[in-house]
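Enquirer: Given below, in the form of structure tokens, are the structures.
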Structure I
Amino acid sequence: MRRYLPIVGLLGPSGALILVFIMVPIALTLWLSVHQWSTQTGFDTASFVGLRNFEDLFGPTSVGRDFRRAFVNTAVYSGLSIAIILPLSVLFGLLVYQTRVRGGEVLRTILFSTYMVPSIAVALVWSKLYSPTEGPFNQMLGWIGIGPQSWLSSPDTALQSLVYLNVWQQVGYFTVLIVAGLTQIPEVVYDAAKVDGANPWQTFWRITLPLLKRALLFSAVICLINAVQVFEPVVLITQGGPVGSTNVLTFHIRRVGIERAQGGLGSAMAVMLLLTLVVTVVALFALARRTNDE
């Protein structure tokens, strides 16, 4: 028994923090999701309602419609973020990793520095960049003969505009992950490809990309987790508008659970978000394992 004491001593503090700040809130959220409870009262006022909260989320009422709209917005935001960030991170990773290209270390520093900027500051700065009148983006478009864009004021472009903000902030971090994956590829593999007469394009598709699968899988999972947690840009810039086009789940849960004081209903939404995220991540790992087996 004594030999386990050092392990308990090392893992105990972190395990206690995980228990208090992660496991207990998750358990409390699960409990509240099957209760009707107002956040303006104590937990003792919660009344058990079974699966009624979940039935409301998928019902024909305004509660269900708003939830499904927020769910779709979150899915679109996450999908677009992953679809843009991963290819860009591979491109920038290859540029940074090339020893023959000067300035690789400077480029890596610049890319990663965007991830270190607080999200609140990024949201405030980009709100000015998207300004329809004095915003730099519309001014630069005017230089090439393109008229001003509505960006955040149109339901057709508001969500995509937030995606671009997220890409700018996140791509540097994932570039570092891709560079880490590139360093794990043995140089002898590339030497063998050169001997066989493979050109750079063939080398990328037949060697680099397949051997980056683990790094790309990890990046996709982290990118997905980061995307579904988007909150600051929505709160500071769009407030879920216009016409609910940027009303993502995290913002909607906060609006329902805190502003409207419907704690049980908000907890049910949080549970659905957690379950969807877990199922998606498991599906990604299963797909990756199946691809490796084939």
Structure II
Amino acid sequence: MNSQNNQTLPFKIQSAATFADLYLKAYFAPANTLTGWSLEDRNPEIIDKLMPFFGWVYRDYFRVQTDGWENIPKTGKVLAIGSHNGGLASPDAVMMTYDWLREFGTERLSYAVMEPKVWLFNPGLGRLAAQVGAIHPYPELARAALRQGATVLIYPGGVRDVFRPYCLRNKIYFCGNKGFIKLALQEEVPIIPFISYGAHSTLIVLADIYPQLQQLHHLGMPWLWGIDPGVFPIYLGLPWGLAIGPLPNIPFPIRLHTRVCPAIVFERYGKDAARDREYVEQCYELVVNLMQEELNQLVREEE
């Protein structure tokens, strides 16, 4: 389709309607389907239908600038590690996924580890994301994907990272989660880091009061719907103005800059390396420090 036609209002309306239709179909899909527990949930036909909508968001809403794609091998398995930003909308992850699909097409296998609670809080979004390649953070799933030669995208900091306070927006914040290091060592695959600038300004996280609520929970206060959210931010954002809790948000239309960094290769690989706690810690610190250096550089370029 002509790129000029892609910018017209009717095209944008049509692409948004397609997204809404696919979301509703996912929402009303049987409860035991599209659960993110199977690599077979990924559906290239659904991805193709979603690409125009996310292309519009990419070009016109977030006005994404991206670079570093020469650091991705043209073939073979890839373990991509990112720093998460922007609340439940996580625009950096969504736009990075779009960039990947635009660069390599839907036929090159790719999966992204997603917070399991999404399927509980928003089953429509969870089931739709599963069709794009979202899977549960279960090591065997990620391992199976890599062994198929796929790319696996992991955000080790999870919900604590995506809702970290605004004052930490330029900090790599993995919260000590080292499972991705063990996975890389076991599967003998280099790590390709992804960083971004701007996404953490699409909402302004003032604080996380989860530790205080956790104390109240231990004293007998039940979690809403019986689900421990793992994070409880206070933030400024759309459409709520001031929001309390991990509510879904509409991101501010902030320009994003994403970057693929050079591969990180460790000295040792294999099962023995993955069992060596001291070595795993060293590898973890290496990844965090190198990603922080890259993020610092990107911040300097933008500010």
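Enquirer: Taking semi-axes √(5λ) of the Cα gyration tensor in Å, for residues 140-283 alone from the coordinates of each of I, II, which one would give 39, 24, 10?
Expert: Attributed to the structure labelled I.
Enquirer: Still on this structure, I have one more. Here mean count of other Cβ atoms within 10 Å over residues 28-35 was calculated and came to 17.6; which of the structures I, II was it taken from?
Expert: Working: I: 17.6; II: 12.8.
Computing mean count of other Cβ atoms within 10 Å over residues 28-35 on every structure in I, II gives 17.6 only for I.
Enquirer: May I pose another question? A value of -21000 was computed for helix-only ellipticity at 222 nm (-39500 (n - 2.57) for each DSSP H run of 4 or more, over all residues; to 500); which of I, II is the source structure? List each step's numbers first, then the result.
Expert: Numbers: I: -21000; II: -12500.
That value comes from structure I.
Enquirer: Given 28 as the derived value for relative contact order in percent (Cα under 8 Å, 6 or more apart), which of the supplied structures I, II does it correspond to?
Expert: I
Enquirer: Same structure again: Hey, FRET efficiency 1/(1 + (r/R0)^6) of positions 52 and 268 (r between Cβ atoms, R0 = 30 Å, to 0.05) derived from one of I, II reads 0.10; which structure?
Expert: On the way: I: 1.00; II: 0.10.
Label of the originating structure: II.
Enquirer: If you don't mind, there's one more thing I want to ask. Kindly point out which one of I, II the value 146 was derived from, the read-out being volume of the Cα convex hull per residue in Å³.
Expert: II
Enquirer: Once distance in nm of label points 7 Å out along Cα→Cβ at positions 20 and 124 is calculated for all of I, II, which comes out largest?
Expert: Once distance in nm of label points 7 Å out along Cα→Cβ at positions 20 and 124 is tallied for I, II, the winner is I.
Where a number appears in this text, it was derived from the coordinates with a stated rule and is not lab data. As the structure is a computational prediction, the values presented were derived from the model and not from experiment. Cβ atoms are built from the backbone, for glycine too; each structure is taken alone.
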